[in-house]
Structure I
Amino acid sequence: MSSTAVGPPSTASFGRRAAAFLVDGVLCAMVAGLFTYPAPPGGWSTAVFLVAYTAFIGLFGESPGMRLLKIHCQGIADGRPIGLGRALLRTVLIILLIPALLITSDGRRWHDKVTGSLVVPNNRG
């Protein structure tokens with residue numbers, strides 16, 4: 001007799017998500033700084049974050065920070081990367097910050113609920 005897991009996967013902890021966001025933010029500021037040096041990157045960091053985070057999440061399901069912290073973002077319906085359109089909306093909501101801090105009744109963050117995504121621990125090794 002085989003047993004299979006039933007129910008939704010557990011979500012990644014707020015600490016791991018926040019640490020991954022911090023890593024991604026620093027990396028994006030460094031990339032933006034390459035183009036604005038010697039001036040600080042300012043708003044260019046946000047522009048780099050918008051493009052890079054959207055691409056990484058939409059195409060691969062994880063950003064460099066998420067990979068380092070062993071978490072990934074997946075579509076709740078199919079467990080696959082969410083695609084560029086939903087990733088763009090999710091990234092804009094993260095930049096606004098408040099949706100990323102609000103928790104829904106099922107334990108997900110509001111920006112994940114809106115985009116049909118879920119951030120889970122990476123069990124792929």
Structure II
Amino acid sequence: MTRTAGQADTFRAVADSSRRTLLEALAEGPKTFQQLHALLPLTKSAVSQHVSILLAAGLISVVVAPDRRRTYALVPEPLQEIDDWVDQYRGFWTRYLDGLGEAMRRHRASRPDTKSGRRP
């Protein structure tokens with residue numbers, strides 16, 4: 001499955017741990033820039049760049065109050081693109097882990113010490 005340009009922006013935006021920290025905070029509710037800045041050990045300029053990337057990717061929105069204070073909020077819909085992409089691999093991991101679990105059960109059952117509960 002090939003990703004669209006919009007999906008690529010979403011993937012790039014969440015690839016950075018600082019931006020993920022901002023998204024996690026915004027998932028709890030809207031925040032001011034000052035609140036977002038307080039979360040990261042970065043300059044205001046660096047946080048502003050991260051916020052700009054999240055805005056461009058459509059992952060956050062901004063409301064400017066009459067006093068010019070900006071409040072940022074999470075826009076969760078683009079994250080669905082990531083979930084859809086990861087979903088392709090859920091079946092693989094389920095089959096893989098089920099197979100691994102079955103192999104471990106067979107291995108334990110073949111060991112005589114395991115049946116008695118004793119370990120060598």
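Please treat every number below as a calculation from the coordinates, not as lab data. Predicted model only: the values in this text are computed from it and were never measured. Cβ atoms are built from the backbone, for glycine too; each structure is taken alone.
To test your reading of the models, identify which of I, II gives 15.3, 65 for Rg and Dmax of the Cα atoms in Å when calculated. For Rg and Dmax of the Cα atoms in Å, the value 15.3, 65 is produced by structure I. Can you say which of I, II returns 1.00 when FRET efficiency 1/(1 + (r/R0)^6) of positions 63 and 95 (r between Cβ atoms, R0 = 25 Å, to 0.05) is computed? That value comes from structure I.
Matching task: 2.3 is the computed value of distance in nm of label points 7 Å out along Cα→Cβ at positions 15 and 31. Pick the structure from I, II.
On the way: I: 2.8; II: 2.3.
Attributed to the structure labelled II.
Could you figure out which one of I, II the value -16500 for helix-only ellipticity at 222 nm (-39500 (n - 2.57) for each DSSP H run of 4 or more, over all residues; to 500) was computed from? This figure was derived from I.
For the read-out semi-axes √(5λ) of the Cα gyration tensor in Å, for residues 23-70 alone, a value of 15, 13, 12 was computed from one structure; give its label from I, II. Don't jump to the answer; show the numbers that get you there.
Details: I: 22, 11, 6; II: 15, 13, 12.
Structure of origin is II.
Match the computed value 19.6 of mean count of other Cβ atoms within 10 Å over residues 55-62 to one of the structures I, II, and report its label. Attributed to the structure labelled I.
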